[in-house]
Structure I
Amino acid sequence: MKYRHSALTAALAVSAVALAGCSGSSSGAESGSDGPYRVLVTGAVSGQGALAANSQTSILAAKAGAEAVNKNGGIGGRQVELTVVDDGGDATKAVSNLREAIASGTKPDLYLNSGPSTVSAATLPILKQNKILSFNVGPTENSSDAEEFPLNFDLSPSPAEYAASIAHYAKGKGYQQVGVIHGSSAYGEAFGKAMDSSLAAEGVSASGSEEYDVAALDMTAQLQSLKNKGTQALVVDAYGAPLGYLLTSLQRLDWNIPLIGNTSVSGTALVAKPAPDGVLGTPVTANLVMQMFPSTVYDANDGAVNAMVETMASQGQIPSTLILADNYDPFGLVAAAAEKAGGSDDPEALADALENQEVLDSAKTAFLPRYHYSAQSHAPNLDNEDYRFAPPSKLLNGQYGNPGA
């Protein structure tokens, strides 16, 4: 991931950002049909390394989404006023920030986070209690449960959705004896279990699943076990430094095998940088393809995505892959819901509208091509064609495969 852009960092340190075209009402005024549509986005502005880079990309996406919807008349005729707060990636701080915003008399109309899932788990009950509409980039076990959290909508697919897509890809490639290696994190464990069931559902033979400690520096033993079981293709879950250790362990075994990385892999800057800073162009990535969304792969003909990227880049350097640009889409989604509901004041009416597929199809989104929320599930519920599998390459504005990179 690229270094932080100093100008962007300085801008994010400001607690409230009033975007171009928003109403001139004071920040202490109560929100309403005649006032701005207040959006609170929280992220690890003061974080370090990948955490900070991911947060910056998430916040840039929110700023770009707000700018785009304001140019088109706002949400229900109200211009968006975006407030950025620093949670440091810490759930306790995120809770304090949210409670402070509610107590100040400027309760947000919409709340967005930048992950991780611990922030989601801590803030969702407060959002529910205060009837605040929210979109979430860090899904929890029950965050997409429409009955438990009727005003929350997940932007990122669940581990089960990701796994189903990979199993479908593996079947299409004709792979059998597919192995899985995953981290010991809560996400990694959920993904590993989901891969087992997804491979079975696709009729793909599984050779085994191995878990590694995310603090480990060597995964040779787990890889050797999978090799000994006749694994012919390997599904990899690894984010950040563990991915480097895992690839080094593969090289140590001299194991030349097709690798399918999940979005944790495609979200790791290591694969987009040539040696010595990364592994791009080295033998260990020669057989690697990575799961990602269409917006993460450059397409000169995709006008919606290119407009999103251009707007994001105009506000600062995009420091990580567009896998983290989820927060662009809520603005188009809520604008479409407000048109259906006849206004933007009632969060429950907006949530009901977001369960209507016609509304979702009309929403101007770019991060994901489409969403499939329903009265039963507030997960994106993507189709298999809504994913891409591409090899590593240099990044340009958060995208793989750009010939200008």
Structure II
Amino acid sequence: MPTTFAAPPVVDARRWPGLDHVPTSPKARLAAPVADALFRRAAAGLHIRIEMPGGVVVGGGAQDPTAPTMIVHRPRDFAARVGESGLIGFGEAYMAGDWDAPDLTAALSVFAEHMATLIPAPLQRLRSLYVPKPPGSETNTTSNTRSNISRHYDLSNELFELFLDETMTYSSALFADATTSLADAQRAKIDRLLDAAGVTAGSRVLEIGTGWGELAIRAAERGATVRSVTLSTEQLELACKRIDAAGWSDSVQVDLLDYRLVDGEYDAVVSVEMIEAVGHQFWGTYFRTIDSVLAPGGRVAIQAITMPHDRMVATRNTYTWVHKYIFPGGFLPSVHAIDTVTERETSLRVRERFSMGDHYARTLRAWDEKFAENLEDVHLLGFDPTFARMWHFYLCYSEAGFDTGYLDVHQIVLDRRSDR
């Protein structure tokens, strides 16, 4: 069921510097009226109700009480944040409680479906002059990547345990039907990937991005030997405990290691939703590394979140709300980019692509519902109401992307033509 998260009565300035007050810079003062006008203009062409204070309702769905609804509590503050920081400000305004939505995913889906046309074309050409660029400190060099990973994956194993299923799998599941449990759907996703990589008894497997160890465990159950690398100390600790508890410590080695430093030779390389953390500047390095350690006749199977190629090109130098608050240094590839990079820089070639974006929408919905159910325990871990709203926005924002098809997720199989 849709969940409305209570607005934080006061944003803690120590935890959320800059979010505790409404921006008053010259840029914000000048841009706020423009942001308000552009927002109302965009909403007028969308099937959404925008409820303002005093009973004012705007938007293309204003006369339809069943339309997805956005409730703007503080229009001036909302406009100032959006004027100051664009889409970053849009997300920050939600975190601060300037606006809300009875069904946040439904409201965000309306915007996601028209993402490319929300801003008039003449203004889009000025994007590079207005939208901030990613800070150099978040570029995924070997000196920065561990910090980027830590900011998300080292938040707290206990936090992730509150909304993930028993497999502790933090990526899209693959549901057989409407009755499939999330845990079974996660196992099915992993098994399909291992099948695609040809993992059987005796296989030497490299996993790039350990997560909390479920894939390594299932590969070991097939009789494979596994080397898994991660840059998250929290994930490494719990993954090793889970692997040991399952009885596979002799078959699985987990290293705190950058993928660029991996050596050895492997019959199969698997990587689940890790390429998103590589950064577009290093996609070539990522695939060249895989190419260099793949044994003759070996196969690669990755799971990758993707976006349309034209949007990828338009946004690859843009700093976003997701970068600032959720995944610093991350960037989503397009399927065309993966094809191009592997063909230009490696001997690997894409042999199979399997799209499963609708399964990710369902996965995210399950995570958000469980997060809401366990909200009291989230707070007991020390995460405040602003964090809870941020996390809810992240999960719903992502679900909206997959619901509308703006985002997709693929299982992609690669091998070498010369080995066939």
Structure III
Amino acid sequence: MQSPFLRRFVPELPSVSPRERVRSACGAMIGLFVTGLVAHLAVGSGTALPTLIAPMGASAVLLFAVPSSPLAQPWSILGGNLVSALVGVTAAASISDPILACAVAGSVAIALMMLLGCLHPPSGAVALTAVLGGPVIRELGYGFVLWPVGVNSALLLTTALVFNNLTGRSYPHVAPKQPANDANAGPASAGGLTAADVDAALSEVDEVLDIGRGDLQAILRRAQIHASLRRSGQTTCAAVMSLEVRAIAPETSLREALDTLRRYRVTMLPVTDENARVLGVVTQTDLIDKAVWDKRGPRLAFDRRVRLTVERGRAPHGSVADVMTKHFATLHPQTVASEAALEMTQAGLHHAPVIAADGRLVGVVAQTDLVGAMLADMASRGDNDTTPLAVAG
């Protein structure tokens, strides 16, 4: 058994799936191979110019293993590496003692990266490479900033952008959207915490943490949700869903969809085919974010029209099918209220369709009704902690 003293030296890393480990390793392999290969082809084999510098290996760890880290974002690698290269070259040219030059280069690089918001740990190695890289690096002078540092960084970043997005990651990383009531001055959402509370706590820590504020809020909210799930009962969607369902067809115009949302004062409409099978949902957010509204009425934005044309091989018609959300919370009558509330929170929905085993629409459930059922279950069990989970905005 490991002693408490030794445990202090071992990081408590969150566990990840084997799939994620393989994805990270494959991404680093592809990124470094592409970067080295393209750089080699650019300079040829008969030159002494370096094609791939060692700090790129450390950058690959961040870009492919922890791409959600603030230290792994595009500005971090580009800005951090270029600034550190400039500092390193300047220190090497100005200070004759290599040990002192390394110390100055590393410290000034850190200070400038923190000032410019582009902190990237491998960039510290870039600064030292400029000092200790040998005659070839010294002869490059400030050219070292562009080659190989600038080119290596750009190639590795480009590969990370393509690889991460093709394999299902969002990169550059965007923190999960916060519920609408999670604004700085708004009501508390997760366990009574607001964004201002999180900011205040982070300012008290006064250290650079390898996680963004938005991600930290999302984790706290998920933890609070799971605590609610653990305490909740077994009420199902069938017990709280509404059978009075307003659905629309995929060929419905955008104007008609908006009018229907307003008429019935709902935030979501199921989109069904002629057999009442659910094809997707259309929300107010879909109509606002995916369409352009002007005096002539709603129409698809040019970039979305082009994308849909490429995907389908035909021009879109500006109907609900062109803006609806196809990946929505899939709820069934037997789905437990706590699980349904979690899925809706993650999908950002106030209302969600309830479908039968054959995909037919059988009802609509409201998140507030699910939370109410959970609180009632907890109260009936004598659970004194009835803090509601964060609802979607």
When Kirkwood radius over Cα pairs in Å is calculated for structures I, II, III, the one with the largest value is III
Computing P(r) over Cα pairs in 10 Å bins from 0, in percent, for residues 291-378 alone for each of I, II, III, the value 13, 31, 33, 17, 5, 0 comes from structure II
Comparing I, II, III on mean count of other Cβ atoms within 10 Å over residues 259-266, the highest sits with I
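Where a number appears in this text, it was derived from the coordinates with a stated rule and is not lab data. As the structure is a computational prediction, the values presented were derived from the model and not from experiment. Cβ atoms are built from the backbone, for glycine too; each structure is taken alone.
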